[in-house]
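Next up: the structures, one after another.
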Structure 1
């Protein structure tokens, strides 16, 4: 529909509102409506009443009748049943949004949708009066009505409401998406979740199930005598996890603070204080990329139980997951993306070392030291950093070769100490810790420890994390002196666990992306492109004059002295490519995975190590330059077919490097060859 036509329709709605207000019928002046039933309750109440009043009444028998006689017999039977029901009517008062309207002279039908579903309403001029009926005829899809009337069953068998009184409670001034296709623009579904909930039953069902999941988690933990608590969101030291925090500033205190990245350290303080079983469900914030399983702010649950260990946490987790499946899905067998996952069977248990041995064919118990582990990683094509030790590389092997195979519920236990700074060592093997992660569908669902309660050991591990931070690890934890003081007061042996509840909701609702289970997921602002320049008058962005840009801190690599002949150069196929999708590569801080339109009709995947400089969302829709005839290269288990071109410069007096993706005019079509 043309924008001009839409504007005209929107104006018509505003004109209707103005006419109502002028007539003293302003819907926005109404403050309440007596809603006695929801649609499902009205339907169930009628059916129960009908079963009682019509008990023993046989269905009409039309055997041996011709078509006309059979039709008459069915009609007579309906009228008799209707007379019985109408003699003792079920009166209801419902309210909701009008989703459909069919006007037919003196009588009309509409559909009303509330939070429990839809129900048909029969609107007759003789029942509600000429003035109300005239107003109803002028109503629009999306208007919110309060309706009083009685329930009945139509000749087609549909339980409906016969309206006696209709009250317009809110005038919709916008046009809802087209009925049959609903709201199918995924980006707009996330940005305008309120419209998505109006139009899409599946979306509504997801969030109803999410609410039920949260309720059942609390019920389960209450039965086990856990106490729910709340701890600070703004903290001076964001610890308890390996993640980059968001930072902000307290004006009144003139102090920089961080948004929490976990709930752990405060909950352990409460264990020290004598609360033996505590948990918190809260939002945490990690300044990382956005993809189908990660959102910068998400809902985490952590719980801690004194006098138990990670074995106790395994029992609790397995029991709770089984109960949640029964309560939310209705069965311990759930389906995700067409694959059946059985939460009813005992969960498999594997050590991380045994999992790598099973799926990668490598026994890390026989790897001598850090250098041997690095050599093995090079041989197997596993990327690592110089600071990584044997335990880190064991974890990288697990991520590379094992995770995707763990579809059925599997506890992965006994992680290397290098990646577990807050966990108690295994008495039988000090190089490993008493820790487990539960994997389902290849996803980490939770992370649990026998918690470290030795303050001297904890201080040493914090020191190792501080060293990692100084070596450039921006996700390393830092020493928390107050937490160490709490441990010195004395913390009993404790089991602890953290659950990503958004991911758990994805699993239980068969949702493809984390945004599908977040009511209002993180999105790049729609006005963000306006902040970058779009004309030569803008001094800050793409078209900024060179004279207005400070290049004083830039160092450029010298030009190559070696020349290349034209025939060799011309064999490189430079093409314009359009970014259809872009996401962070799991387990990589640097790589972004691009899905590209290269003009061939087949999507091309290219990986590029530019995540430090760009977020995935801001690159979707851009036109870039790629070399398309390079041989495929596997990176992090993903085949990269080509290379995106970037401009690179160093920062003066620094090893720091800046990458600038080459972006070209969007008018250039996908696949256009560059010379």
Structure 2
């Protein structure tokens, strides 16, 4: 029994009742707040050469691990994994550019810069940072909204050019790079799209760096796995919807806002009679090749030394077929157009756009850092090393801030390519450098060769890469068996992300998750406990069979913190499970006493001794089912002021009807709250115990003493 040492008289220490334990708490040094603040400021704000060097090295982890790089053990695996990821990344970078509402070249820029910067600043050896489909979708939604606000609302191709330069057909992106661009030229739709995308990327990076500076990496724990999974699946449906128009070869405006997916499908069916048969046939053939090949890669990944780069083969084959078959000229098939070589001059984001895109950039930043941190921690745990969550936020933040000046859009860790990277022998971040070299080779030499590549092929590549997220539907039965609340969170987030919008879907998912947490704490489990035979273990009598209850003692367990939200639930559950509501019992006793007083006055019975005997007889006629209530507090993590007051009410209400209330297995936080809330009063000072067994022993001892006193008085 948990007895506060200062509450026992010295003479009684040697004769403690059974079940009680005397423990003396350690004295804590009280340090003044001013002193603590001064020490904290001195520690964090002073600078020395050693500290400056450590900060610089921690900000650029490559300076710590690269000098120790083992060429013999790591180089081959890093080169192979980087090469394979680079080969897979080229077609995906081009395809995902369309998803973000950008020209193909910008996807290659994004992949190149992200790999280089993460190599310098990242702490995870295995994750791949680059284009991620969900973020591309979110960027594309912001871009389309701003394009419409700026007046680019007519259905047109993604052709990029500057209006004061040359005019090109709808599939050409040549003019943005064919001339020496100056500030005097007016930006058209494609130019404005990348300006918006780069500004969104810059703001997302600023948010992520701010999160790292404020050390709020813990925020990611509020985005549960079920929420992120549901969001990714819902966003995947939206991505699939946005790519169908490329598969059919039809031109429809991209819907924005609430219900954009629904409006997109409506527009698709309205214009389905305009389907380009050449694009449709090409899409079907690509699907028939890509899906089986992807399944083979998945089934035999343990036997294959490297995954089959089927996407690259499809892109090469489709480009050759389109070029020599003259599909664009003969059948009007939509093609990628000229993808120029080299790099554009750096350009700052459009600062005037920040007020309108700030909110959208925040949701993009949160999703980006949550995915990056969770993936980096998962693979670090798997391979036995540590990553720094705040440094990861710095890394992913600068992977967005710096590329924003080089015509790039938002990046984060990507699960599919991370798995490929790991399975092909990646050992360190050097593999990212190899991937960047592959992208650089494409940017400088190979990019123009993709001129005749059909956009429907890029759409198919994007859709096929959604297989992992869409397969989550098959996990629903198992998820439902494991946890119904998590399944509900997954479904709500998925449907809201798919049918309403990705940004609102994320907010709805977070809000619903918080509601679920509140509801679970507001209406937690509560049960009576029984003793396991021949042991001191007490478990739920609802769950387990053959448990024995101690006569005259009820043991109640409340499975949640006790605070203002669930205080009424605590009392209701306690009264219901114990079978005795002290308020009702006290009211009935008062009614009986009043009725008896009336009868006594009527019959003029005034003998006090007779009245005392009658009262005792009445008590014996209607005994209460138990004399002691033990509350098991082992699952109560904390208790607030409302919780302390609730326990006081319970204690007094049961005391008024002759039932003793004992607490068992309170942690130190709960005991301090009870002590500070004046729960302990004189004779009640020995009512908090370290185990249920001790509380039961004490209750039996007290009842024996009380029975002995009553029997003695009656004699």
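Figures for the structure shown
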item	result
Source structure (of 1, 2) for distance in nm of label points 7 Å out along Cα→Cβ at positions 103 and 519, computed value 5.0	2
Among 1, 2, structure where helix-only ellipticity at 222 nm (-39500 (n - 2.57) for each DSSP H run of 4 or more, over all residues; to 500) as derived comes to -19000	2
Origin of the value 31.9, 101, where Rg and Dmax of the Cα atoms in Å was derived from one of 1, 2	1
Structure with the greatest value (metric relative contact order in percent (Cα under 8 Å, 6 or more apart), set 1, 2)	2
Entry that produces 26.6 once mean count of other Cβ atoms within 10 Å over residues 111-118 is calculated, selected from 1, 2	2
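No lab work stands behind these numbers, since they all come straight from the coordinates. Keep in mind that this is a model prediction, so the values were computed, not measured. Cβ atoms are built from the backbone, for glycine too; each structure is taken alone.
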